[in-house]
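Structures given as structure tokens follow.
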Structure 1
Amino acid sequence: MRQAETPGAAWPESVQRVAAALAAAGHPHPPRWLEVAARTSQQAADALGVQVGQIAKSVIFRRVADEAAVLVVASGDRRVDEAKVAAVTGALARADAAFVKARTGYAIGGVPPLAHASAPVTLIDQDLLRFDRIWAAAGHPNAVFALAPVDLQRLTGAPMADVAASTA
């Protein structure tokens, strides 16, 4: 599937916010517009021609103690282990679409790892370190941007953590 180069001014406002945050941080890779929506890691990998594990998916939970959003940026080929995340952040509950939109400013399927409406508690899946280049959502199901796992840490200030379920 092809990727379309769309001028930034034509992007939805949500993608423009991500592009501005990336530019302000000096990140060299602006968002890229895909011709197809990539709401899942597999769809994104297919559209980009990369391994599913190279997709840095955003999984949002609701922390029970204070209703804070907890963002886990995980490798697309791994399942997030909620118990491992809760051991770091405190008890968690599911986050519905309204909660995700209210806390992050983005709809599910396009939540980027940065430029949120309110800063979430963020953890980065250490399994992303397997790759030199990964791809993250850029504010819309059709928008992604490239980065290295160390860039993800630099852009978010979040720690790497063991948050993936065992693959055995």
Structure 2
Amino acid sequence: MTTANRIVITTPTAARTRTLGRRLARLLRAGDVVLLQGPLGAGKTTLAQGIGAGLHVDGPVRSPTFVLMARHEGAIPLYHADLYRLDDPSQVDELELEQQAGDGVLLVEWPERGLEALPPSHLLVVLEPAEGAEGHNTRRITFVAVGDRYRRVLDGLQAANLGDRS
């Protein structure tokens, strides 16, 4: 196992971002927490769609901005939360996300809206448009493992993406 807690992968297209999500999904298990951070249009939902596909969930994965959290049934359920509309960490605490998602994988978009209410051990994924990129869908995706469980996830992701790292 590597001691690194961070890797950076660049995806040149939305399709490659989804593929990366599918690869990540193969490494996730029930109880895992993935925080998706980045500006509007950074590719958070695109990556979530890939994770959903990799978990073989039913139906399309869309950003749950107006419902706050959507549950997608699959071999491992996917709980997809979007905290964009919340402005107080106590509102995030009231959602009890970790308790609701104990039997599945929890994805949280806009986690900075309530970090205090989210599990301390997680995989943080920071998505940002790559500067100077020719295509507008090029993304620089930084994975940060917080906790030993997520370092193992990074090891697996790194092994699966050796050619794509920047």
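When mean projected area of the Cα convex hull in nm², for residues 90-137 alone is computed for each of 1, 2, which one produces 4.2?
Values: 1: 4.2; 2: 4.6.
Derived from the structure labelled 1.
If mean projected area of the Cα convex hull in nm², for residues 10-49 alone computes to 3.4, which of 1, 2 did it come from? The partial results should precede the final answer.
On the way: 1: 3.4; 2: 3.0.
Checking each candidate, the match is 1.
From 1, 2, which structure was relative contact order in percent (Cα under 8 Å, 6 or more apart) = 34 calculated on?
The read-out was computed on structure 2.
As an exercise: Cα extents along the principal axes in Å, calculated from one structure in 1, 2, equals 42, 35, 27. Which structure is it?
Computing Cα extents along the principal axes in Å on every structure in 1, 2 gives 42, 35, 27 only for 1.
No lab work stands behind these numbers, since they all come straight from the coordinates. Computed from a prediction, not measured in an experiment: that's the story for all the values here.
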